[in-house]
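Just below sit the structures, each encoded as structure tokens.
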Structure I
Amino acid sequence: MSDISLVYVAFDRCPAPKGAATHISAVVAGLAARFKSVDLITVSGSRTSQVGALTHTIPGLQHTELPALGPTLIERVLSFRTQLRAWWRDRRPSVAHVRSIYEGYPIARDKRRWCDQLVFEVNGLPSIELKYHYPQVADDRELMCKLIAQEQCCLDAADLVITVSEVNARHLLNRGVEANRLVVIPNGVDTEIFTYRTPQPLRGREIRLLYSGTLSRWQGVHVAIEALGLYRREGLARLTIVGAGRPDQIRSLREMASRWNVDEHLQILEPVTQWELARLHHEADVVLVPLMPNDRNLIQGCCPLKLLEGMASGTPVIASEMPVTSEIAENNISALLVRPGSAKAIKEALIRMIQEPALLQTLSVNARQRIDDRLTWKHSNQHLFNAYRKLD
């Protein structure tokens, strides 16, 4: 296996202060340590290709950024595919590893020309996810049919399908992926960055809450603000939100904070580095993971990095109770799981944490142990290497 040549393609920017980029960087670092030749192809932010963005930080990796130009998603996808074909030229790697249909569909449609074997890493499916970014596509039946058809082409052509949770796996089995081609590899966390700190008792002081991630409603960030408003009727608290969002999303969150009279107790920060995010975790008293009950989280599934990072840092976590979080947090052993979409349930969980200081310690210790035992990037990369052995 060590002598194979591998091209890992992602229709995403990397490095970048977002979860997808964290995942990509960690995975390709593991692959580069194992295989003879690894090329990473990602989206650039300029009109010309750039070489070497991660080359110096990850030995054995060649990283090329290709432009994806255009005012719409479809135009950017088509632009990136054109650039990818030009870069590929006469190359024929042993394995092509793709993360979505945006880069994967041309390869899956004509696999023999592009590579020997295809790995499809399913973190999300546009037929489910796209409407959360572009609501109008939900009513575009023609587009949805095309998305599903391209997804199915990639799923059918892949020699190996990788996904991040058992919930994702069940959905893919229902899409016709055979069990012998499907492997579940959860996300991980870098415990050298997210070091452990013991939580402090909460009674008698202001509670510092932290939410990290995108500002989309399916993530439940608005529920975190409502929970802050409810709790401040009984005690002192402030909320820091860290993540990428459009101006209209930020404006909507600030308007909501104003309605709840918590403007002065809400801080919204742009995305930060992993090191800075770890510092914010250590400054926080409680991490919130208020995922909403929708098809993105309940049917497709996910493996939220915000939950893993909170657990690794030792900061107690309150998260929505659903299969994807129970799978990670072991049903209230490593995090306090509450009714999804309920700000009242989050407030009540905060009060419980204040009243039961021993609970904070138990959750914190169990969470870090869970991460150390199963959920670091080292674990994920070992599982990935074992999965690649299936390609022999």
Structure II
Amino acid sequence: MNRVSRFFVLSLTLALAAPSSTVYAQSSVTLNALFMKQAAYSEADVQAMTEAFQKANPNVKVNLEFVPYEALRDKTIAAQASGGYDVVLYDVIWPAEYAENGFLLDVSSRINLSEKGKIFPGAWTTVQYKGKYYGLPWILDTKYLFFNSEMLQKAGIKAPPRSFQELMSQAEILKSKGLVQYPIVSSWSQAEALVADYTTYLAAFGGKFLDAQGKPAFQSGGGLKALEWMTDSLKKGLMNPNSKEYLEEDVRRVFSSGQAAFALNWTYMYGLTQDPKESKVVGKVGVVPAPGASGGARVSAVNGSMGLGITQGSQHPEEAWKFIRYLTSQPVQEKYAQLSLPIWKTSYGKASVKKGQESVVKAASSAIGAMTPRPVVVRYSEFSTILQKALQDALLGTTPPKAALEGAASQIEKLK
């Protein structure tokens, strides 16, 4: 995930109880929180969570604003000077930058140690930097391989691919039989979605972003093989050429309209492919962990998780923490598990969580443990921008994969 295609501004009023029998005018606290609008939890789900929180806290008022993922980081940073937000949603790729620049409060002392082992380790990495915690994990996500089971059956393919090489072979069969013009669709626009996909392929082929000394290592080995697989899929006409312009929602729409047999996307896509209002492939969708590669990993996954943190400028950290605790609580996460699976281990054994998405939960049991992080570096934004450009140059055919990655590695090595 860069886990298909993933904000809201929250205003929270919390009345303070009178210290004695004397009646005092209720005072209020206003919290502003920033969240994203696409992927993972839907706007309707976030609104429902908030309404439930308000009902449990009668003196609380909540105002919501949703903004796209692509604007989340910039809006968070821009608001630091004005202290515009108390609670912010942030991607797994940002804790280093946020912590080093003093954007988030260290909440390590607030973490309930008895709960740490109940949450997946991969979720904790989302909010951790240099041994400290800067929030609580909220969205535990990775990209899965979705497939059209009806198309595979018509092509005589008995099981989804177990490697990216086999994915290419199955795509060739589907294309040769005229079942679909472009069997595969991906989110390869020059954005973070592209890096999320590339991370999945890099993991499959056994590559690394950085070596032990922290220097770029993606320009050779599995990192190079990953990009060569991507460019080959386009050259062979197996990857939808518009993938170079697509984000996660574009992938979902193409797959849901029956114009693709395979798609790499975040968890949320499964639920929407089962909605007749959103999908023409209801009942025909399978999902498995992203495959590995011959000579590489058995399965592959990118860590696309997100956390909730309290900004340094918040005047009301206690109230902010209370709201974060509510949103990340196990009961709330289990109630809204259809678009984002819980961070809690025991949730995956519950019928209410598995109902209607048994295949997703099964896939998650393998994928969550295989999640590969994108580089944990303070200047990740610059790192990603350089890599995105190099990947796009290769996908557009303007630069060979090896030269594109070597150029990116040279630029990234100069970042301090």
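Quick note: the coordinates plus some simple rules give every number you see, no bench work behind them. Treat the numbers as computed from the prediction; the structure is a model and nothing was measured. Cβ atoms are built from the backbone, for glycine too; each structure is taken alone.
Data overview
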| item | result |
| --- | --- |
| At a computed 17.9, 53 (Rg and Dmax of the Cα atoms in Å, for residues 243-346 alone), which of I, II | II |
| Value 12.4, calculated as mean count of other Cβ atoms within 10 Å over residues 139-146, assigned to which of I, II | I |
| Of the structures I, II, the one that 2.9 was derived from, the read-out being distance in nm of label points 7 Å out along Cα→Cβ at positions 251 and 355 | II |
| For 20.6 (mean count of other Cβ atoms within 10 Å over residues 219-226, calculated) the corresponding structure among I, II | II |
| Comparison of I, II by mean count of other Cβ atoms within 10 Å over residues 115-122 - largest value held by | I |
| Origin of the value -13500, where helix-only ellipticity at 222 nm (-39500 (n - 2.57) for each DSSP H run of 4 or more, over all residues; to 500) was derived from one of I, II | I |
